[in-house]
Structure I
C-alpha cells in the first residue's frame with residue numbers, strides 16, 4: 001500500500017459540499033498536488049465569515065501588476081496556474097491517485113473530504129477504477145492509539161496542501177506509537 005494524505009477545503013450547508021481546494025501528498029516519493037476550484041461558489045463563500053477568515057487568505061493571491069487590475073471583491077487569483085476548472089481538477093486528482101501503486105487515502109476527520117473528492121467524478125459509484133471508495137481516518141487512528149497529544153501544525157492551517165502535509169506528520173507520529 002502507498003499512502004496518500006490529503007485535505008480539502010469546502011463550503012457545506014448541510015445539504016451540499018462545494019469544493020474550494022484540494023491538497024495531496026504521496027508518502028512514497030513526496031509528490032504533491034494542490035489545486036483550487038475556479039468554479040467554487042464565490043458569492044456564497046464571501047457571505048461565510050469562517051471561510052473568509054480561515055480559508056480564503058490561504059488561496060493564491062494576485063501579485064505585482066495584476067493586483068492593481070483585480071476588483072477587491074475577488075477571493076483569489078483566477079490567473080494562477082493552480083486555479084483550475086472542476087473537470088481539470090478531477091483529471092489531475094485521478095492521475096495523481098492512479099499513478100500511485102496500490103493507493104490508500106488518508107485524511108483527518110476525512111468523511112467530508114472523501115465526499116468532496118468523490119463528487120469530482122459524480123456519484124460514489126462513478127469513481128474511476130483505481131481510486132479507493134473510502135478514506136482512512138487519522139482521527140480514528142489517533143483514538144485507537146489512546147488519543148495522544150499530536151504534533152501541532154506550525155503554519156498554513158486550513159490551506160489544503162499545508163494540512164495534507166501535516167496529515168503525513170500526524171501519520172508518522174501515530175506509526176511510531178503503534179510500533180512502540
Structure II
C-alpha cells in the first residue's frame with residue numbers, strides 16, 4: 001500500500017510540469033487543494049488555488065516556451081492521509097527580450113506537503129527555493145507586480161535552520 005501511495009504522489013508531482021509547460025491551468029485543480037499555500041519566494045506567495053492559477057497564467061503567458069523537470073523525489077508518508085515530498089526542479093524559460101539573450105534557467109527544490117482527498121492526493125503547501133540560476137534574468141521578469149527573486153538557497157543551510165518541512169516530517173516519523 002505504501003509503495004502505491006508513493007507512486008501516486010510522485011506521479012502527481014510530475015504532473016505539475018506538464019500543466020505549467022502546456023499552460024493548462026485547469027489541471028491545477030487535480031494537483032493542488034483549493035486552499036493551497038504556494039511560496040516561490042517573496043513576493044511570489046499565493047494563498048488559494050484561484051489566485052495561484054490567475055497569477056501563473058499572467059506570469060507564464062509571455063514565454064515562448066518553458067520546460068520544468070522534477071526528479072529525485074523523496075516521499076514521507078505521515079499517517080493515512082498526509083505526506084511530504086522533497087523533489088528537485090530544473091526550469092528553463094524562453095522569451096524574446098531586447099537584450100541579453102532569450103533564455104533563463106534555474107535549479108532548486110520543491111518542499112511539498114500533501115493531503116489525500118476523496119479525489120486523490122493534492123499538494124496543500126508548496127515551497128519552492130532556487131539553488132542556482134543562469135541566463136538572462138530579464139527573460140523571467142514577465143509581470144511588473146511580481147519581481148524576480150534572485151536569492152539563492154542551500155538545501156543544507158535551510159535544513160539545518162529547520163526551514164524544510166520534509167525533514168521535519170522525517171524527524172517526526
Structure III
C-alpha cells in the first residue's frame with residue numbers, strides 16, 4: 001500500500017512540481033537572454049514565474065510530508081523517552097493534518113472569492129481562481145498524508161534513496 005501511494009504521489013504532485021521548476025528554468029533563461037541581447041523580456045514572465053512557483057512549492061508539500069523531509073527541531077530528542085516518541089510523532093502529524101486541512105479550507109474560500117470577482121493577473125489576464133483551487137487541493141492532499149500517519153506510522157526513507 002505504501003509503495004503504491006508513494007508512486008502515485010511521485011508521479012502526480014512530484015512530477016508536477018518538477019515540471020514547473022523545469023519551466024521556471026527555461027522561462028528565466030529565455031527572459032534573461034531576451035533582455036540581454038534583444039532589450040525585450042518575456043511578456044508576463046513575472047506572472048508566469050509566480051504561478052509556477054506556487055506549483056513548485058505546493059506540489060512538493062505532499063511528497064515532503066510523505067518522505068518526512070521537513071525541517072526538524074530535534075535538540076531535545078535525547079531527553080524524550082523512547083515510549084513517548086511515537087505518541088509525540090502522532091500528535092505532530094495530527095496537528096499538521098489539522099493545520100493543512102484548515103489551510104485547504106481557507107484556500108477554497110479564497111478560490112471561490114477569486115472566481116466570484118473574476119480576479120485575473122495584471123498583464124496576461126490569467127484567472128487566479130484555478131491556481132487557488134490547485135493550492136487548496138494540494139494542501140488537502142498534504143493534510144490527508146499527515147492524517148494517514150496519525151493512524152499508521154510512516155516508513156522511514158533513507159536520504160538520497162530513489163523510491
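A few comments on the model shown:
- Source structure (of I, II, III) for distance in nm of label points 7 Å out along Cα→Cβ at positions 50 and 114, computed value 1.0: III
- If mean projected area of the Cα convex hull in nm², for residues 34-105 alone is computed and equals 8.0, the structure in I, II, III: III
Where a number appears in this text, it was derived from the coordinates with a stated rule and is not lab data. Bear in mind that the values here come from a model prediction, so they are computed numbers and not experimental data. Cβ atoms are built from the backbone, for glycine too; each structure is taken alone.
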